[in-house]
Structures are given as C-alpha cells and as structure tokens.
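Visitor: Structures given as structure tokens follow.
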Structure I
Amino acid sequence: MQITSKLPAIGTTIFSVMSALAREYGAINLSQGFPDYDCSPLLSQLAAKYIQNGHNQYAPMPGAIELRERIAEIIHLCYAADYHPDSEITVTAGATQAIYTALTAIVNPGDEVIVFEPAYDCYAPSIELQGGKVIFSRLKAPEFSIDWEDVRKKISPKTKAILINSPHNPSGSTLSLNDLQQLEKLTENTSILIISDEVYEHMVFDGKTHQSVALREGLRARSFLVSSFGKTVHTTGWKIGYVAAPQALMNEFRKIHQFLVFAVNHPLQLCLAEFLKDARNYIELKHFYEAKRNLFLKLTYGSRLKPLHSAGTYFQLMDYSSITQENDTDYAKRLTKENKIASIPLSVFYKEKPEQHLLRFCFAKKDETLEKAADILCQL
C-alpha cells in the first residue's frame, strides 16, 4: 500500500524530539513550553466538582455558554472590546486547533498567507494542507521586529490573510501600538483577513500592555483572535483555547470546527468559567512570569551566554556564539546529552536557516529547577 504524503517534508516536531532526548538522558527540560509545577489547587477542586456533579456529556458545539460569557468578559475587561458569546466566540481544543480551523475556513488553493519567521511550527503546514502558499517575512533580529516595508512588498492580489503572533514564540518579542497601526493601514480597504495568535496575552513584561487586535476596530472587524487557557492557568495538557471573531467569520469557522472536534471537554470548560471569575487569576499572571524571567537572568548572569530581551511569553533566547560556532540544532542536542540540559534551537522556526547561534529556554519552571539549570549553564 502506497500513500502520497500531503506533508512529505515534515517529520516529528522539534518539541517532541528534544523532550524525548531530555527523558533519555535525564536532562533538565527547558525545551518544550510547559510548567513543571501544578495548577492552582482550587482549579483541581473545581475540575473534580464538575466531573462529580455529572457534567460529563457533550458540551454545546460552540462551547459551554458559561465559559463563552467569561471569555467575553475577559476580552472586555482587558481590551474594552465586545464579542457576543452566542455568535462570536467558540471554545476550541487548544490554540493549534483554533489556528488550523481558521485557516481551513478561509484559505483556498492558490491563496497566499503572510507569516512572520521565526514562526511557530504549526503555521506553515496548516496553510499548505489547504493548498495555500506561505509567504514568509523575516523579523529583524535581534529585536525580532516586523519589517513593514517588506510586508508591504509581499502583499499581492492573492494575499488572503496575515498571521501574527504576539507575544511572540519563540523570540519573546511583542507588537507595539505602532505595529497595530501599520497593520491596520496596510489592510484597510482590502479583503485581507488577520489570524492573531495571542496565547501569551497575559504575559507581557516591563510595564507594557498587550497590543491585541481587539483594541482596534479596523483590525477587530477582519480578525480571528486566538488564545489559550493552558498558558494562563498552567494546564497545557487540558488543551482548551478559544477564538473570538465577527459573526460572519465565526459562521465559517464553526462550519469546520463542528467536523474537527465538535465539542471540547465539558466539565473542564465549566471549571475554567468559575475559576476565571476572579480576574486576578489572569491579570496578575504577568507579575508571576516576569519574576521567573528576572530570576533566570539573574542566575545566568556572568555565564558565557548572552540573553536577548524577552518582553513577553515564558521563553528566553540565549546567544551562545562565545562558546561555540556549532549550528544550533547540533549544539542543542549535545547540550542535552553531555550537559543534561534541553533547549530548542531557533533555526527550526525558519524555512531558510539564518546564521544565528540562538537557543530558546523555557523559564516556566520551579525556582529550584531554574537554579539547577543555571548552575549547568554557568559552567559552559
């Protein structure tokens, strides 16, 4: 039996590869983006409550109304934007499914989608599976800022959408108000849509605020806003996210969503709806992770690694060029095997690998984990 692969160049993701390598060699895993600490005990208690109370059958296809109402409340509180919970918000099985569904709903064969690289690894394959063409625009290092003139040149009559990600994985950069203004100006009077990956929206540091597409009416009217609870409440394994979009876009989104997953984990939706009544559970998250970032930087100060600025997310890029000129994938694997610390090489987020010597470390870890990791890194 022969199968013609739809993604012939795609193998196992680097996240799975590095996590498996970390397990094999007993390394500290700062590669894949997940915490090594548990969620709030209250969240666990609420999950048990809703399971024990019999909420174990299908949720409504768009999501439990209690959670959709809570999402509308969160967006209004954070961005003063209003989305109707009945017609403009859908709960998804994580952000990756949300992005795939949005792309499936709008991209037809021959359509072009502009993607900024380094790019999270699900973006390009999701576009290609719809017969679309990925048009890459490279972020300007070391700030990893958008070159808007390059974007302008790459817009064509075939451009269906622009996919943005802020706070940005893997670089930790964030979009500014000027970036949103540039995007709004570029797309006004066009039919170009926006998919905005904002899963780290509550992790923006140094006194700055997250610049969501929901903040600007001209962008909100053409955007799928994607976010995730896994990052916000330390439950990446629950795989619950959401999309907010104008009704016309959401109608198309739900046509696809109903045949991909139909409905998402019912008791955990109700659990999240109750837990997030307390706005402190997401509003104060940035302080928690900023302290983690600062601790990691303090612990690694004086090492031969040079940190780049992380303005958001729970990732920190480190330049290792003063240690070795090895390519980043080889060095990441060697670090895992020989020094017992796992990271992610930045080059895997590019189609054409640049000459950089950067590794991504996840600092969503217990303080003692970061201390042990820093001891290793300071000895390199």
Structure II
Amino acid sequence: MKVSIIGAKGYPYVYGGYDTFVKELSERLIQKNVQVTIYCHKKLFSSFPETVNGIHLKYMNAIETKSLSQLTHSLRSILHACFSNADIILIVNAANGPFGLLTKIFRKKTIINVDGLEWQRPKWKGLGSKYFLFAAWCATKLYDRIIADADEMQKEYEQKFNAASIVIAYGANKTQSFNTNILQRLNLVQQEYYLVIGRLIPDNNADIIVQGFIQSNSNKKLLIVGDVSYKDAYADAIKNTNHANIIFAGYVNDANELSDLYHHCYAYIHGHEFGGTNPTLIQALASNCAILALNTRFSQEMLSANEYGIYFEKNPPSIAKQIQYLDSNNEMVIEMRNKSSQAITEKYNWDSITDKYLLVMKELLPTNKKA
C-alpha cells in the first residue's frame, strides 16, 4: 500500500502537533510495510534528501505569506499526489477541505484529520472564520473518511455538519528526565515553577493565566514556553509583563530540554480552548505532571473528568484561586503527579493509533489490492 501524507511541515521537521503526529504515524507505518511519502514545506529545509528512515520525501514551494503559506503548500502537494501512484492520501487540517474536490476528480481515496474548531478561534475573524467553517463543511462532503481526534470533536461534527467521523486520538510517549541544564539556564528549581507551553495566541489564554498568577501572589515562578513567529500586539503585551517570578523562555525546540521542563514543574497549566486531543496536555500527562486546565469539554475528556486534574474558569480570579489551592496542597500535587501518566491509555498510545489508521486505510483500498 502506498500512502501520501500532506498538510504538516514535513519530515523529520518536528515542531507542532501535526508534525509530531506525522512523524509518529509514518515511522510506524513503514514498519508495517506501508510505503509512505510525506510532502514537505521546502522553505523549512536546508537539505533535500529523497528518503529519510525509509520514508519518501517530496519538497514543495508555497506562496510565503501568513495567510497563504499553508494553503498553497497543501494545494500544490495535493495536485502532485493526485498524479502519483498513491493508493491513499492522508491530509491533516480541515483548512484543506476544499481541495478534496481535486481528489474526487482524480478518484483518489482520501482521509482527513480535521483537528480543532478553527472557525471559533479568536485569531480568525470575519472572512477567516467563514473560510474555516466552509472548509470544514467541504471536508465532510469531499473526503472518504473523516478522523476526529476526540469524542467531543466527533459530536461537534455530528451536530454541526450531520457528518459521521471516526475517533482516533492523538498520542503521547511516556518520557523521562534527561538532566539537561535547561533549569539552571532559566534560573529554575525543581517543583518550584508552574509551566505553560503553547503559542501566544488568544485562544491559548496566556494573558489571563499571567494575570491570575500575579493575583495569586504565589512564591513559585511561572515559566511560559512559546511565542509567535510574527509581530503581534497580543503576544507583545503578554511578553511585556514585568514581574520577577514570570519567565518568558520563547521557543524551546530541544525535545530533551522540553521533557525536563515537563518533568520538573510543580504543575502544568493548560489554557488551550478550541481543540480535540491537545498535544501539550497529553504530553504533560505522559510526563507525570499535575494538571491545572481550563474547564472545557476537551480537557474534561482527556483528564477523565476530575480523575487526572483540576480546572479553572476563563478569568484571572479563578486561576488565582486554583494556584493558591495547589500551593497550599503539596501532598495532593505529589499524588496527582504519581498517577497522571495512567491517563495514557490505549486510546492515546501511538502503536494503537497507527493500527487504527491502518485499518481505515485498508478499508479504502480497492478489492484487488486488499488481497
């Protein structure tokens, strides 16, 4: 079976959730005798090998603007894949929904992972929001199989678009501490800081987390890992916060350093609002973090209601109250850390996730190729 994967930055380029998903899935598919081709965003690469770890790579250019980069890269990649011998085209991101018209014309079997509720995100206003809603609708009409990465996302697509989908979650690998020097570099002490990881965009709510932390008067530190790659007033306002116990680390791209930051935090604060199985939250669980999360249906699903974390509402006083509660209940925080990785059930296991995708792919194969 030949599978082409489109919509992430490429391989082995790993930064965001889609990139990690593509890496984890493709490396396992190769072990199951699937021929995998990944379409890479050419601008992000300095060298262009045709294969890496047995995975075939195609490098495509794009119109490099904030709004058009991802879409034009996907469009060119899908066109190329339509003329290839791929049996299955796997596409990530509902923004690519309209391009399913091309795969229909060329009679290519397709799967799309639709991810989050992009049309609800504050950063997409007006026309942007309308486009994402239209694109998600197109995905339900033009692709052969829709993958939702959470039960709550499946419900959303049923209710909004009357569309059936298959739930296959995002995964996480249980990790260890690597004893890097990242804590010393950032002037941090083990178990004496709260950790936030994510882009500084409105729907991740870093602004109210910062305000809530300040109102809590906690003696611990708040470490924020993440930024945006463009000039942005919202992100700049957050980074201009002047507080002795708040540290803005920007991007931390080294996986071992990130693992250490997860493992040694007092608690992980999760403010992401519109998504399914969130990559940073699932990794925090896999890293034995105590969790303080924004109270959303997606967080409730991942944390099994109150089993693996506690919640705050979307306002600074609620965050301040919960931080004060965690500060004064160290034994409870230790208990939370000791059991959090138990949340990584089979649902969030990459091997199991790969088997589920492979089953969907095999169901789409023509009868003569299933034999």
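Values quoted throughout were computed directly from the atomic coordinates according to the rules given, and no laboratory measurement underlies them. Just so it is clear, the model here is predicted, and its values are computed rather than measured. Cβ atoms are built from the backbone, for glycine too; each structure is taken alone.
Visitor: Compare distance in nm of label points 7 Å out along Cα→Cβ at positions 163 and 339 across structures I, II and report the one with the greatest value. Before the final figure, lay out the partial values.
Guide: On the way: I: 3.2; II: 3.8.
The maximum falls on structure II.
Visitor: Can you tell which of I, II yields 7.9 when mean count of other Cβ atoms within 10 Å over residues 3-10 is derived from it?
Guide: I
Visitor: Related question: Kindly point out which one of I, II the value 19, 18, 9 was derived from, the read-out being semi-axes √(5λ) of the Cα gyration tensor in Å, for residues 35-106 alone.
Guide: Attributed to the structure labelled II.
Visitor: Something else now. Output the label of whichever structure in I, II has the greatest value of mean count of other Cβ atoms within 10 Å over residues 235-242.
Guide: I
Visitor: Figure out for me which of the structures I, II the number 4.1 belongs to, where distance in nm of label points 7 Å out along Cα→Cβ at positions 67 and 331 was derived from the coordinates.
Guide: I
Visitor: Let me ask another. Comparing relative contact order in percent (Cα under 8 Å, 6 or more apart) across structures I, II, which is largest?
Guide: I
Visitor: Matching task: 64 is the computed value of volume of the Cα convex hull per residue in Å³, for residues 19-58 alone. Pick the structure from I, II.
Guide: Computing volume of the Cα convex hull per residue in Å³, for residues 19-58 alone on every structure in I, II gives 64 only for II.
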